[in-house]
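Several structures are given next for inspection.
A short reminder: the numbers here are calculations on the coordinates, not readings from a lab. Computed from a predicted structure; not experimentally measured. Cβ atoms are built from the backbone, for glycine too; each structure is taken alone.
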Structure 1
Amino acid sequence: MEKLEVETFSRAMDICIERKVDFILICGDLFHVGIPDLAVVKEAVTKMREVREDGIPIYAIYGSHDYTPTGTSIIDIIESAGLLVNVVKGRVDEGKLKLDFVQDERTRAKLVGISARKIGLESKYYEILDREILEREEGFKIFAFHSGLDEFKPDYLSQMETVPISFFPRGFDYYAGGHIHDRSENNLPGYERVVFPGPLFTGYARDLERTAKGEKRGFYIVDFDDKITGLEFVEIRLVNGVYFGYDVTGQNSLQAQKDLKEKISQLDVKGKMVVLRIRGELSGGKTSDMNFPNLQEMLLQGGAVYVHLNRFGLTSREYTAIKSAGEDLTTIESRLFQDNIGSVNVSVPGLQSDLGAKLSQDLLRSLRGEPKTNESKRDYEVRLRENALELLQLGEVLED
């Protein structure tokens with residue numbers, strides 16, 4: 001999957017070179033985490049250098065994943081190497097956030113934006129934004145942001161904190177959105193072309209499922225002179241997907257396992273990304289009776305390039321009885337870990353067994369530790385962290 005993701009990014013950059021775009025704008029989350037794998041960084045930076053050497057500037061803002069505990073982002077490092085420009089420039093003056101435009105030299109387009117922040121602070125930045133000075137600026141203007149918007153919030157993100165679009169400056173030619181993983185093109189009076197391209201490839205479990213079902217992934221190419229003349233979504237699909245949903249309701253664990261194996265064996269998965277979603281209530285047996293690693297292995301042997309197993313909605317009558325029997329918390333946690341550890345994606349296969357369940361429970365117990373008398377908050381956090389790291393020493397497991 002990592003290889004596919006890097007290849008997808010490279011393909012997007014190649015298309016930009018082939019289409020001779022004037023510049024590229026990345027609205028946050030260039031990488032999944034603030035401190036990404038350096039091998040992945042090397043691949044991305046090599047491609048970005050190729051883009052820059054072809055004369056195409058790259059502009060960006062911080063996403064919610066682009067921050068680190070030290071405050072220095074990989075975005076800052078790439079910018080210092082001259083491979084991109086962070087368009088978030090400004091200062092707080094007399095209680096107002098005053099942003100400066102970054103003007104693209106070739107097109108004279110003016111870019112400005114607000115990076116992701118913790119939502120409370122993010123809302124505060126928008127509240128104090130000096131919108132009037134931005135609205136008065138002449139020329140072709142782009143506002144880049146990495147936030148969810150109240151007006152365009154997907155139903156499945158109903159609990160996510162978002163900001164109202166009224167916090168944005170009005171009258172811009174294009175509003176380039178990040179953060180939301182659903183593609184959409186939106187318009188409101190005073191706010192035309194509020195566009196969310198979604199992820200280039202895929203990320204979370206929900207993204208995987210929707211990609212496997214055929215949802216298009218890619219980016220937008222925007223044509224403009226003084227005004228926008230064209231908006232084109234460019235799809236990138238390096239691998240096809242297969243989505244298989246299965247409801248176990250009415251079957252016991254042995255029946256469900258047998259039926260699943262038979263149905264899975266009939267799927268054409270060669271060269272495809274597979275999402276297997278199992279849900280419902282087993283009439284007998286435990287969820288842990290089902291050999292999920294075996295099902296995944298069957299698909300991989302059938303030629304699948306990747307298998308994602310979602311069994312979040314799977315339960316059993318026996319499990320329900322366990323919950324209502326009033327057993328102690330430790331026993332319930334132990335059984336929950338044992339039932340679910342097999343579906344966790346880890347690089348050490350041995351952890352998908354009782355060993356992983358025990359390690360998980362030990363770690364949870366360690367993190368529940370209470371502060372000692374007169375122990376400072378810092379010392380308490382350091383102690384918890386050190387205890388957790390000690391538990392996570394996996395040398396013996398790796399040798400096994």
Structure 2
Amino acid sequence: MLNRPQIFNAIQQRLDHADAKGGRLAVMFLRVQGLREISLRFGYEQGEQAGEKVHELIVQSLRPVDQVFRAGDDSFVIVLPGLLNQNHVLLASARLAQAFEQPLDSGATPWQIRAITGAAIYPDHGLGADLLCRRASMAVDEAQRRGELHAIYELHDTQVEIFYEELRDAIEANRLQVFFQPVWDLQAKRISGIESLARWTSAQHGEVSPASFVPFSEQSDLISALTRWSINATLRQAANIPARAGLSFAINFSPRVFGRTGTAEQLIGALDIWGVPPTAVVVEITETALVNDLESSMQVLRRLRDLGVRIAIDDFGAGYASIAYLRRFPATELKIDQSLVGAMREDTHTRKLVSAIINMAHHMDLTTVAEGIEDQATQDLLTEMGCDFGQGYHLGRPEPATDFVSRYNAGLIVP
């Protein structure tokens with residue numbers, strides 16, 4: 001497996017050749033969903049065998065002149081030189097998608113994986129190896145967001161181009177901010193907790209959406225640092241609210257941190273440092289974790305739940321998790337995705353679905369939280385359905401945690 005400088009040097013050599021000949025090339029980033037899970041389930045030796053098999057499949061699907069580099073546990077960088085037009089990139093991505101239609105047989109149990117590709121084209125989308133690789137990676141993120149197998153970078157894409165060093169330095173220097181958004185008990189009509197949200201103001205881009213910098217941190221080695229910052233920044237503020245208030249504090253965890261050692265220890269250690277009881281904390285993990293990282297996630301989450309930490313499945317209804325996963329997942333709460341909550345007033349079927357989710361959750365001894373409540377009518381519907389908790393702009397917008405704590409302690413936050 002090559003490191004980043006080695007890959008960049010190899011790409012730059014091709015770029016120099018293309019520049020001398022007046023040619024075009026593409027840098028493609030390929031992410032193999034399910035490859036990393038082979039190592040977790042069957043062991044690292046079989047995971048390496050699977051990685052080698054994937055590398056072979058990629059090479060066999062492309063031209064002899066194309067270059068393939070292993071760039072991570074589940075990612076590859078591909079250089080496609082000598083392109084005449086964008087259609088050659090689309091053809092290469094189609095061949096790669098076809099190659100992964102069958103389960104991977106690498107000595108372990110046949111395993112279904114999925115290849116998602118993103119591409120940036122020289123010279124249209126950049127002149128250097130670093131920029132082309134970043135924009136190809138951004139295209140992969142865009143493909144995943146759209147639920148597609150391939151995307152080509154768009155110059156006018158609204159996604160911010162994040163620089164690794166700037167985000168790393170911002171985390172290490174504590175230049176991010178923690179915001180609190182209230183969570184309401186819909187039946188008792190009072191604030192019962194908050195959700196902690198990370199905010200970042202970049203010197204180059206201004207305010208950067210979490211939808212940009214969180215996925216970036218997940219694809220780099222920054223997610224552990226971001227998680228550690230989020231835990232301590234949240235609990236530092238939580239410690240300033242009297243325990244008698246009985247508020248819960250929800251912290252978002254990326255599924256990727258559960259495959260790394262020390263996640264549970266980080267949270268347990270921070271709880272001890274800041275004097276916050278485990279029962280006051282809710283760990284939120286997205287529904288996709290149920291599909292992509294079930295085994296590793298369950299081990300960590302069971303340990304935390306045994307200590308009293310509550311576990312919430314976030315964005316439920318936005319993904320493709322089977323109901324069967326809920327039986328095994330150590331959850332205590334179900335957060336209904338805002339796409340369902342926002343549509344249920346106008347759509348009868350969605351309203352019935354939300355009601356069914358609430359009933360199902362209660363039968364499984366799970367509490368329910370509705371996300372994205374934007375008006376009183378939606379709040380009233382959810383209250384009638386028996387939904388336990390809710391959040392959204394109608395109930396309270398996110399604000400700097402220091403401001404929330406000051407207003408709450410002064411009795412200025414009221415129904």
Structure 3
Amino acid sequence: MINKSKSSNLDFLNGDEAVAYGAKLCRPHVIPVYPITPQTIVVERISEFVANKLMDCEYIHVESEHSAMCAAMGASLVGARAFTATSSQGLAYMHEMLHYVSGSRFPIVMMNANRTLAAPWNIFGDQRDSLAQRDTGWIQVYVENGQEALDMIIQAYAIAEDDRVYTPVMVNIDGFVNTHTYELVDIPQQKDVDEFLPPFKSRNAIDFNHPRSFCMTASTEWNMEFRFQQQQAMDNAKKVIEEVDKKFGDKFGRYYGGLVEEYRCADAEVLLVGMGSIIGTIRIVVDKMRDMGLKVGLVKLRFYRPFPLEYFKGLSTRVKAMGIIDRDISFGYEGAVASDIKSALASSWFCSKVINFIAGIAGRDITKEHIEKMYNKLFSLTQGHDEKELQFIGLRW
């Protein structure tokens with residue numbers, strides 16, 4: 001159900017188009033683009049906005065994803081608000097520049113259409129691409145649907161450009177499941193977004209009256225201090241994310257819960273943790289199993305960086321077992337999300353009551369039956385049965 005704001009328009013959009021509208025409403029000055037499936041529709045729609053004089057910006061078609069991030073950084077360097085979008089191998093190609101952007105503290109916003117990495121080559125979605133970039137210093141948020149995708153582009157700028165943060169934000173949306181699925185999306189009015197997100201006035205741009213160095217070398221004597229400042233900014237972002245979410249909800253009527261969102265967790269005995277499009281399916285299963293008298297719950301992990309460490313530390317005292325759905329795997333160990341949650345629980349006995357479910361790789365369906373199976377395995381664990389800590393769901397053999 002769409003929570004429509006007081007003055008807005010409902011339109012039937014796919015997730016990519018929702019992102020394009022979100023970017024348009026934020027009035028970026030420069031948009032360097034390089035199309036890659038399943039992100040392409042984003043930059044196509046933005047090109048139409050620009051061609052039809054509905055959007056006033058510099059639209060630059062560059063020769064590669066690496067160049068796209070270089071151009072975005074150059075734009076931010078002179079005080080412009082910049083936006084770009086990519087996916088999968090394109091995000092991997094940007095890897096070098098992601099470090100430059102975050103280390104130089106440029107508040108760029110980028111949409112990533114989650115798609116599996118080669119080889120074997122595949123165009124369908126899992127979250128291996130963005131999770132592989134977790135140490136690049138970018139804030140990462142994972143959205144459930146097209147509405148959240150549009151709204152989070154707007155919120156991402158408010159977070160990134162906050163003086164306490166000044167860190168780039170990557171908005172991740174599951175490829176094809178969300179990028180190409182159509183649904184009703186509430187598009188806010190431009191005047192309301194302008195009130196929520198004021199014009200960008202960079203505090204980190206070239207200024208001949210206040211000369212500074214950018215992207216410079218920092219010796220061993222000082223390099224660690226720069227990294228400490230990046231960590232401080234991520235820590236600050238936790239509070240800013242909560243504040244921006246409340247401010248956005250007060251303005252537009254849609255609250256997302258900040259770092260995490262709970263669903264029917266108050267008295268849950270077992271719960272699943274997930275990110276992205278799978279959340280909608282899990283909600284349906286939770287409701288069904290609740291009707292059967294089973295106390296199950298759902299935690300929607302929205303922000304993977306900064307990681308909600310304190311939240312997960314507290315969660316272990318509330319339930320008997322927890323399952324973590326990873327749409328990726330760190331080969332030789334387990335899923336990245338599971339590793340971080342287990343790390344948060346490291347000082348607790350509860351680690352033995354956690355199952356990591358690997359599912360949905362390269363677009364493989366995660367069905368309602370799969371999710372019921374996960375919950376049943378968690379109940380089995382609470383009854384003293386041995387369950388493997390790492391389980392692959394939906395294998396063909």
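Suppose you compute distance in nm of label points 7 Å out along Cα→Cβ at positions 55 and 303 for every structure in 1, 2, 3: which one lands on 3.2? Numbers along the way, then the final one.
On the way: 1: 4.4; 2: 3.2; 3: 2.6.
Checking each candidate, the match is 2.
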**OP:** Have a look at 1, 2, 3 and say which one yields 23.2 for Kirkwood radius over Cα pairs in Å, as calculated.
**Re:** 2
Original post:
Given structures 1, 2, 3, which gives the highest value for relative contact order in percent (Cα under 8 Å, 6 or more apart)?
Top reply: 3
